[in-house]
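Asks: Take a look at these structures.
Please treat every number below as a calculation from the coordinates, not as lab data. Keep in mind that this is a model prediction, so the values were computed, not measured. Cβ atoms are built from the backbone, for glycine too; each structure is taken alone.
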Structure 1
Amino acid sequence: MPQTAARDWLANPRRAVLAPWAIDEDRSGGRACDEPEHPYRSCFQRDRDRIVHCSAFRRLDFKTQVYVPHEHDHFRTRLTHTLEVAQIARTLGRALGLCEDLAEAVALAHDLGHPPFGHGGEAALDELMARHGRFEHNRQSLRVVDYLEHPYPDFRGLNLTRVVRVCLAKHETRYDTPLGGGLDSPHMPPLAGQLVDRADEIAYTAADLDDSLGAKTITVEQIEHLALWRRSWQAVETAAPAASAIHKRIRTCKNVLAAMADDLLTTTAATLDALGVSTPEDVLDAGRRCVCFSDQMAADVEQMQSFLLNNVYLSARHVELDQTGRQIIRELFGAFIADPSQLPARYQRRIDSDGLHRVTCDYVAGMTDRFCKQHPARRSGQS
């Protein structure tokens, strides 16, 4: 593909076909169990619909993103975060000429394996599973769609297309590094998977900033020195100097998101050009990720995320909630190991084939924060 072709693609508002580097239905990799095609839904639309209708997706509504689910009426939950990632992925995917339905399916499934109580819950389960195969939520997301969800009589799992499953197995952001152990290969993830990884990063950076300001965990004065915030605030001051403080704050958070998205598109187009990418296979063999920020934006995002880490995720209040969540998970896990009869019957039936620790891990990881706190086995585990 000639140089600047990717930028030319971005500049053409009338295009109606996928870009040459996009994966279409013919390259989906098929399903593990053959099924007849649907009369009017593409394979990726069917994947998306299966994800949205599965029970693991609904449980995301009561799983912690950063702030306790539904403690207030406007902070993100794991579900609303997922929807924001999907929206960003679809928008950027369209601009890059990717299959929007594929990007959306991957985005909607990327956190299905996340346990209760956020990353603290994940760390607790990994400690408990240290001698039993470990735990990592990307691998668990794949386990959810491949095995734990069981709505069909002819096979276990959701029977998603292979390319969606590969993207889930290779999901990686600043705070998410896959352990491997399924669909491993030395290749880079497909472009749609890379895009969802960065959409995830864009979504949680802007949203955690917005929620933390709304919760008064941090103040505007504390972040005035951050380059990404400073530029975004100045754009609001220029456009709406008479706006109220709260409107300036809200619009600045939106500008932070937009700045990351704009930079990602421009840099990704330039990277595709520089690498001479003209097929989906070129993406896999590129030796580096094609969807990326510019060096300056990457530094600015890292500065923002480091601030959030030190002032939000590691704040005294969040550390306290994190420790509480870890302790609840330990209590429940220990109670089920000591007395497996407290597990639901459908989980008990899998103990011989999967092992007690893995079955217990599956059950606890699938719980919502609320269900964990209220589960009667906690009392038996404390006795």
Structure 2
Amino acid sequence: MSVRFVMIGGFLGAGKTTTVGRLARHYMARGKRVGIVTNDQAHDLVDTNSLRAQGLTVEEVPGACFCCRFDDLVGRVGALEGAERPDVILAEPVGSCTDLVATVIQPLKDLYAGRFAVAPYPVLFKPSHGLRILRNQTAGGFSPKAAYIFKKQLEEADAIVINRIDELDPSRVEELARLVGEQFPGTPVLRTSAVTGAGFDALAELLDQDGAFGRKVLDIDYDTYAEGEAELGWLNATARLTAPAPFDLDTLLSAILADLATACRALGGEVAHLKLIGMDDASAFAVGNLVSSDTAPVLSLPSGLKPRAADLIVNARVATDPAALEAEVKRVVAARAAAVGATAEFRTSQSLRPGRPVPTHRYTKGVAP
């Protein structure tokens, strides 16, 4: 029997990881075994660690997007199949990637037709940047090339999922639905909150459908796509926090997030997504997020922990120089740790600009369902 392959797309900060976690619990409640594959341009991904900390089985494809690491994606799925025999694979691609129908979904349908049953491809709509982009307001804080990626992600969707409706008043949700409907006519629009579960029945029903889905092969300019991705500074870093007396992990993470938001504004770079996870030695954890330069940082999963030692992972995606971003992250973390009597020892740090996408496969038309 084939494994159900479900990929959840969307821009950085759209809520893909929270959605994947909720979907995993949904399938498990139905008696399904679930495996997850995350994806990033670098190692040490907050998403992987936060999903594993929830008791979920996760493999990771680092180093480039699924399209450029297609064989690694299939290999990680194979590892899950060997260990867990999953009924459902949930895949979360890099949030700055697009053209995934042509480079992931179509190759899976063609080359692995008997192994995978590929679900419809939903793309989460991120309100904080999406509203400005669809209104054509200075590219939503990004350059027109980065906004081009955002729109292309929506163009290839089988359904556009307006996420984070719990953060919006009803009139704003209606405006978003109207703008999406006008600019992407014929594409179903769903409204959900990955945090509260509102609208998830409709998303789950969509993902259970079979038929002529995953066939929207884009007409895309790879030069514009590559230049838009390269405008983002990418940082993944890990640090060990230690102190002679217990410190409040939630308060520390909130302070780090607030200072990083201020630092990014000073650098003049729009925040695409900045997230932190802090974990004690028993793997209890807290997660914080900042999803744009004009929204407030949020401790999305408080821990209540007061450890003497904790591991910190920082993932930052900001439209600025990655070396400057790395320096600010290290400065802020060290200063905030010192303020609570702790020291921060950075163990890994990778800063980069994403390279040009070079897909393993690219189909120019949809294969048969």
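Asks: Compare distance in nm of label points 7 Å out along Cα→Cβ at positions 287 and 303 across structures 1, 2 and report the one with the greatest value.
Replies: Top value of distance in nm of label points 7 Å out along Cα→Cβ at positions 287 and 303, among 1, 2, belongs to structure 1.
Asks: Taking distance in nm of label points 7 Å out along Cα→Cβ at positions 39 and 247 for each of 1, 2, which is largest?
Replies: With respect to distance in nm of label points 7 Å out along Cα→Cβ at positions 39 and 247, the highest-scoring structure among 1, 2 is 1.
Asks: Given a value of 32, 23, 20 for semi-axes √(5λ) of the Cα gyration tensor in Å, point me to the structure among 1, 2 it was derived from.
Replies: Derived from the structure labelled 2.
Asks: Another question about this same structure. So helix-only ellipticity at 222 nm (-39500 (n - 2.57) for each DSSP H run of 4 or more, over all residues; to 500), computed for just one structure, reads -17500; which one of 1, 2 is that?
Replies: So the calculation was done on 1.
Asks: Also, I was wondering about something else. Comparing structures 1, 2 by mean count of other Cβ atoms within 10 Å over residues 111-118, which one has the largest value?
Replies: Going through 1, 2 one by one, mean count of other Cβ atoms within 10 Å over residues 111-118 is largest in 1.
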